[in-house]
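So, here's a batch of structures to check.
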Structure I
C-alpha cells in the first residue's frame, strides 16, 4: 500500500517539522514519524468508509422517499445504479474494512444528517454523476470509471471533506492529498472479483524492511545534516546557500542519505524520486536546482569512493 515514495514524503514532513521545532527530540520524532505513517493509512481507510457511508445514505433516502404521503413515480421506482455500484456494494460488505473501521473507531453517526447529506447532494449535482446514472451501462468498468473520475476531479479540492477530517485529527491536514491519491490508485487497480472476503492491502509491503527504511532515512538525514550542508556548499554555483529554502535543503540531504546509506538503491532512482517529490513540495526553479546539485554531488561521492552500490543498486537506471 505505502510504497517507498509515500514513505519518503512522510520522512520529509517529519524532518521538516523536526527542524522547525524549538525542542527537537530525535527518539520522540521517530515515534511521531511512525505514528504519521499509521495516520496516513488510517485516513485512507476513512476515505473508503466515506464512500460506503454515501451509499448507505442514498439507500436510506430511497426508502424514505418510498414512504412519503404522496410519493412520485421516481420515488416509487428510483434509479438504483449508484447504490448498486459493484465496488461500493463490495466495500459495504467487506469484513476487513469493517474490522478496520472498528479498529480506528470510525463512526459517521455524528454527521449523518448534515455532512453526509451535503456531500451526497454535491455529488448528485456533478455532471459525472448525472451521466453515470443515465448512460444505460451496467458494467464493473463503468462503476469503476465513475468512482475514479469523481475521486480525481472533486475529492482533492473538496473543502467540506478536508475540514471534516481536520476537525477530527490535526495530523490529517498534511496527509489529505496523499490519502486521496492512495484512494484513487487503489480503486483504479481494484479487481472485479473484490468481495466481502477480500483483504485490503496492508500499510507496508514488507513491514520490517519498510519501517527500517523510513526510520533510517529520517535519522541519518538529521544526524548528517551538517556534513551534507558542507557538501552542498562545495558544489553550489550561482546560488547563495543561505537563501535556499529549508525544504530544498532537506530534499537534497535526503537524497544524499540514500546515495551513501542505501546501497541497493540506484543513484538515478534516488534522483528521480526526489525530483518527483519536489514537484509537490517545491518550485520549478528548485526542481532544476535540486537535479543539478544531486548530479554534481553523486559525481563527487563516486570519485571519492563514498558512493558504494551493490545488487540492483549497481544498475544505474
Structure II
C-alpha cells in the first residue's frame, strides 16, 4: 500500500518537477518567468491534440516540447529582447494561454467540448530495479517522463555547479553587466535558457495530459505552474531542493486522492486544497543561507 502511494506521488509530482527545473534554470539566469502556468497549459493542449490525431503519445510529447519553446520565445521576445516588465508579460502569457487553449479546444472538439480519451504514455520497467522484491514492480515501473525528470536533477546540479556553461548561466543571474563586459551576450544567452526551460514546461504539460490526467480539459494545469514557481523558492534555487518540493506536492496529491476514496464526510474541496496548502506551508520554512539570484526579474539594458 505504501509503495503504491509513493509511486503515485512520484508520477503526480513529475509535471511539477519538469516545470520547476526549467524555471530554476531561467531564474538562475536572472529572468522571472511567471508565465509558466500558461506554457504548461499550451504544452498539455498541444500534446493532447497531436497524440489524439496520431493515435500514439510520442508525437504528443514532441508537439508539447515545441509548443513550450514557442511560448517561451514569445515571452523572451517581449521581456528579454524588448525589455518589457517580466511580471506583466508573464501574466499576459497566462491569460493568453488560458483563453487561447479554451477557444481552440471548443473549435476543434465542439462548442461544449468533448471528453478526450488520449493514448497515454506506456509504463517502462527498469531492467534491474524493477526486479527488486515488493518495491521494484511498482516504484520502478513508470512512464518515460518520470525517469527523464529524475535524471535531469543530478545532471542540472552538476551543470550549474561544475561546468563552465553553468557558471555562465549563474553569472547572467547575478552580475549580467560584468558578464557582458567579459564578452558574454546576455540577451542571447537568456533566450537560449528560456527556450530550454520552455521545452521542459511543455513536457510537463505532456506529462499531465498524457499520463497524470490522461485527458485534456480547459485549465487542466489547475495552478501547477504557480506551484512550480513556489517549488523553486522552496528548493532554494537548487535542483535537489526542487526535487524535494516536487515530491512533497506529488505525495500530497496522492494523499488527497486517498482521502477522497475514504468514507470521511467532508467537502471534497478540502481535499483538493491539500497539495497547495502544504506547498504554501513549506515556503514558510527558514531559508538558511540560500538567496535568489541578484539580478532576478530586472530587465537588462546596455549602457
Structure III
C-alpha cells in the first residue's frame, strides 16, 4: 500500500476537506480543541469542499479547509509546508476577514460567532518553547484572564512532534503522527487501526485516487520542491554574495588601515626627529586621526614652527593652548 503525504496541501485538503470524510475532520478538531460532551461536533458543514477540477482552477490559491459546526463556530484548517514572509500576519488577516464577513452590516454584530484558525506547519514557527501544539488568545495583561475568545488560533508544529508510534498517548497524538508520517507508511499501523483513522488512510490511498487527482498531487509536490529549491538557492546566493562583499570590504579596509598606520608612523617619526619626545596628547591625536588629516599634517610639518601648530586642526581638548 502507498499513501499520499498529508503535508502536501492538495493531499491535506483531499483527506480532511472531503464531504465524504467529515468524521475525519470532526475527530481531528475535537481532539485538538478538547471538545467533549455537548461541545462535541454533532454536525459539520464544509464551506469549501475538495473538488479536484476546481482546485485545478485555483492552483495559485491557498488550499485550506473551511467548515462550520452546529453551534455556528467557524474553523479554518491549513497545512503550510514553507515559511513565507509575514506568515503570521496573513493568518490573522484571514481569521479577521472571516469573522467580519459573517455579517453584512455593523448593527448585526450580535450575530457574530467564534472563529478558530488551526495552522499545521512543517517547520518550526515559534522558537520560545518546545511543545508542538500551542493555543493563542487575547488575555488581560494583569490578571491573565481571557475575556476575548471570539478569535482563537491554534498551531501544530510538526518538527517539534517526536513521539514514536508506541508512545502515542491520545487521539490528538495519533492525528499528528498520521499527518507527519502517513506519506512514508506502507500499511496502516495497528495503533491507528480505528474508525476515523482507517477512513483517513482510505482517503489517502494512492490506489483510490483518480488519474486527475494523481496528476495534481504530483504537481503539488513538485511545486513544493521547487519553492524549497528556490529558497535554498536564494539563501546560498545571499551567503555567497555576503562572503564576497565581506572579503572585498575587508580587503579594502585592510588596505586603508595599513596605509593609515604607515603614514601615522612616518609622521610620528618626523615629529620626534624635529620636536623630540612627543607628549601623550600628540600621540593620541595621531592615533585617532584619519588618513586626510595625517596627510595634511605631514605637509604642514615643513613650515609649522611648533608641534601644536602642526596638529592644530584636530588637537584634542587635552592639548595645551597655542
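Points worth noting:
- Top of I, II, III by percent of Cα pairs over 32 Å apart, largest first: III
- Structures I, II, III were shown, and distance in nm of label points 7 Å out along Cα→Cβ at positions 7 and 295 at 2.9 was computed from I.
- Test item: FRET efficiency 1/(1 + (r/R0)^6) of positions 23 and 143 (r between Cβ atoms, R0 = 35 Å, to 0.05) calculated as 0.95, pick one of I, II, III: II
- Computed 37 for relative contact order in percent (Cα under 8 Å, 6 or more apart) - originating structure among I, II, III: II
- At a computed 1, 7, 16, 21, 23, 16, 9, 4, 2, 0, 0, 0 (P(r) over Cα pairs in 5 Å bins from 0, in percent, for residues 47-206 alone), which of I, II, III: I
- Taking mean count of other Cβ atoms within 10 Å over residues 199-206 as the measure, the highest value among I, II, III is held by II.
Bear in mind that the values in this text are calculations on the coordinates, not laboratory data. Small disclaimer: the values here were computed from a predicted structure and weren't measured. Cβ atoms are built from the backbone, for glycine too; each structure is taken alone.
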